[in-house]
Structure P
Amino acid sequence: MVDPAGSEVRPSPRVVTVPNLLSLLRLALVPVFLWLVLGPEEDAWALAVLAFSGVTDFLDGWLARRLNQTSPLGQLLDPVADRLYILAVVVGLALRDVIPWPVALALPLRDLLMWGLVPLLRTRGYSALPVHFLGKAATFNLLYAFPLLLLGEGDGVVATLALVFGWAFAAWGIGLYWWAGLLYAWQVRTLMATVERRPLRGRGRRG
């Protein structure tokens, strides 16, 4: 693995690392976010949880490279936490009628497509393909879109602007999310046509 500066980062076999603890903390806060949104409807605290999640999402990756604590567990926890937060947010906002259900269902349906491709990859010796830039860009847009839509539930100029920018981020995020998924499916199709069956080996994670 190579970091943005171009130097090699060797995965660490350790499980208990600072980045992994941050990822586990992010995961632990997913049900807290859902309770805040659907229970007492404390939107300010829910936004604070999302903001904290965004900060730790950046920190765990940065610290993993900085401290040379990149690990297979961390490479698994990070995308799992991202997807669980996206799922929790869309479900919570759909149940609150902040976003329509077709928008909420578009994202998990794309992930179902990704999961459905895994058995095909395994027949060619792959567990996953490398992360695509479009997948990262989609996640970035979505992680900004839904907090803005939640903020848009209030009154005033700030809420109105949050609603406008939130839907803009959501439209780009959903479009890029599906575009990345279709490109991934095309890569799997190409792999199936050009690579013979072989034992399983890891090749990154899905975007």
Structure Q
Amino acid sequence: MYYNTLIIRQLGQQNWLFVSDAMHQFTEQRNSTTLDEIWLVEHYPIFTLGKINKQKWPLVPAHIPIVKSDRGGQITYHGPGQQIMYILLDVKRRKIHIQKLIWLLEETVIATLADYNIIAHRNIGAPGVYVGTGKICSLGLRISKGCSFHGLALNVCMELTPFSHINPCGYVGMRMIQISQFKQNITTADVQPYLVQHFAQLSGFTEIRWLNKNL
């Protein structure tokens, strides 16, 4: 059936505000026949504050902007080398509640890391994916009109220093880690097909359609 087709857009490096506006517009304009999409993107350096953020406007490097986001979660950092996977699903049509979607995203990352022989896990009450005591992937979602947007941020081969200026996801002393600490010479392009394939299988999509067309 048409709604079991998943559209994949590879957007490269993009400005966060531009993509955020595009996600809102896509969600606002979609209808009952709109296919679900995944947007794969990296962002230029930026700090974003989630809706339940408790760390108000922290002192961060002057050259890195900080903005408010309407996603769930608290403060985090995005930058090149971090694979963002935005999930634009009609969750009402697919009968996926928010906790199930969080589980699907975490399981997608855990399975992807297992492909690199990295053993990862969840932490109850602290959404995301962890390896040992370090956090390797953050989640932040929003549901509007029965549809999801925002998604996950998987640290692959990025500069982690900016995380030291914040309490990542609201946790004091949270140690952020990345795949390149376990697998040398890895890139975001390497992990993309694994993320997509695992998410599609776990979510029940039977067709994956990769598009070269940009936003």
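Each reported figure results from applying straightforward, stated rules to the coordinates on display, with no laboratory input. Please read all numbers here as calculations on a predicted model, not as lab measurements. Cβ atoms are built from the backbone, for glycine too; each structure is taken alone.
Observations
- For -25500 (helix-only ellipticity at 222 nm (-39500 (n - 2.57) for each DSSP H run of 4 or more, over all residues; to 500), calculated) the corresponding structure among P, Q: P
- If you line up P, Q by distance in nm of label points 7 Å out along Cα→Cβ at positions 125 and 157, the top spot, with the largest value, goes to P.
- Which entry (P, Q) yields the derived value 12.5 for mean projected area of the Cα convex hull in nm²: P
- Among candidates P, Q, the computation of FRET efficiency 1/(1 + (r/R0)^6) of positions 29 and 45 (r between Cβ atoms, R0 = 30 Å, to 0.05) that gave 1.00 used structure P.
- Per distance in nm of label points 7 Å out along Cα→Cβ at positions 69 and 93, the highest-valued of structures P, Q: P
- Source structure (of P, Q) for relative contact order in percent (Cα under 8 Å, 6 or more apart), computed value 27: Q
- Origin of the value 0.95, where FRET efficiency 1/(1 + (r/R0)^6) of positions 77 and 149 (r between Cβ atoms, R0 = 30 Å, to 0.05) was derived from one of P, Q: Q
- With distance in nm of label points 7 Å out along Cα→Cβ at positions 37 and 197 derived as 2.5, matching label from P, Q: Q
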